[in-house]
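Multiple structures follow.
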Structure 1
Amino acid sequence: MASPKSECLYCQHLPVLDELMIKIADLEVSQLFLFKEQSHPGRCNVVYKDHGVEFHELSEEQRNAFMRDVAKVGNAIQKAFNPDKINYGAFADTLSHLHMHIVPKYKGGYNFGGVIEMNPKKTYLTDEQYNETISKIKANL
């Protein structure tokens, strides 16, 4: 069952959003957030600007624009952090807002070769480290 816009963490900028993520930038049709939990250094979330339920419900133009944003972020993450692989995931069983997880993976690093955990709650950074991470991403957007 779709969650209404009035209950959407992204649309309503609910307090849990600030607990989980830091906004980095506005993109063509999306917003870019850095996950505070950084078991995968550089992990981000590309969030479509409008409340939407399913990827296939977007027009071709909207889908292409969203995927340009996703590709732009993937490219920035690759340049900024040089991961061995980037995983992309659109997971949203209970949240009806289109978003794409951008998860850099590193050989020998956390969960390489496995499925990502949404929030392993293992690695958090200092404010200075978050700012440095965000600066690296922004410099490559």
Structure 2
Amino acid sequence: MMNPNTTVKAALQEHYRSQEFDSDFLTAKWFYVRIGPIRIPIPNFEQRRRAIYLHDLTHILTGYDTSWTGEGEIAAWELASGFTLKYWMGWIYPPMTFLIGLLISPRKVAKAFRRGWRRPNLYKLDFPRNKIEQMTIGDLKTRLHL
């Protein structure tokens, strides 16, 4: 569990380090989804690059991991709490991982959907990234009722 006094910037840096992400993964033209030993390249659209840090921060705030089950839980939470038109990519990737999550762990994904239902989320707060990164994990959890 992340210390609530940790800044978002520090929490994200730790998350990226622990996931062994390359330093350029946020700006690369492609990202890769791993299914077993297979790496599937997917275009890393500008829209996705602008929003992925919010998705990753949601992992930190909710405690859902980056396994296929965890991605299904995040997708369920994000779909239940909703996206705005600014983050239209949210209506493309999460439904796919939501379905995968339902196949792998239906109870956990359903619980995550209920947890996210009618809650505020980072996409709707729409704070500039530099403002979010200065906040603490505790501040964001309070704003999202987590």
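Read-outs: derived from the displayed coordinates by stated rules, not from any lab. Computed from a predicted model, the values in this text were never measured in an experiment.
A few notes on this one:
- Answer label among 1, 2 for the case where log10 I(q)/I(0) by the Debye sum over Cα atoms at q = 0.31, 0.34, 0.35 Å⁻¹, for residues 49-88 alone, calculated from the coordinates, equals -1.15, -1.22, -1.24: 2
- Test item: log10 I(q)/I(0) by the Debye sum over Cα atoms at q = 0.11, 0.17, 0.18, 0.21 Å⁻¹ calculated as -0.39, -0.95, -1.07, -1.42, pick one of 1, 2: 1
- Read-out helix-only ellipticity at 222 nm (-39500 (n - 2.57) for each DSSP H run of 4 or more, over all residues; to 500), computed value -9500, structure in 1, 2: 1
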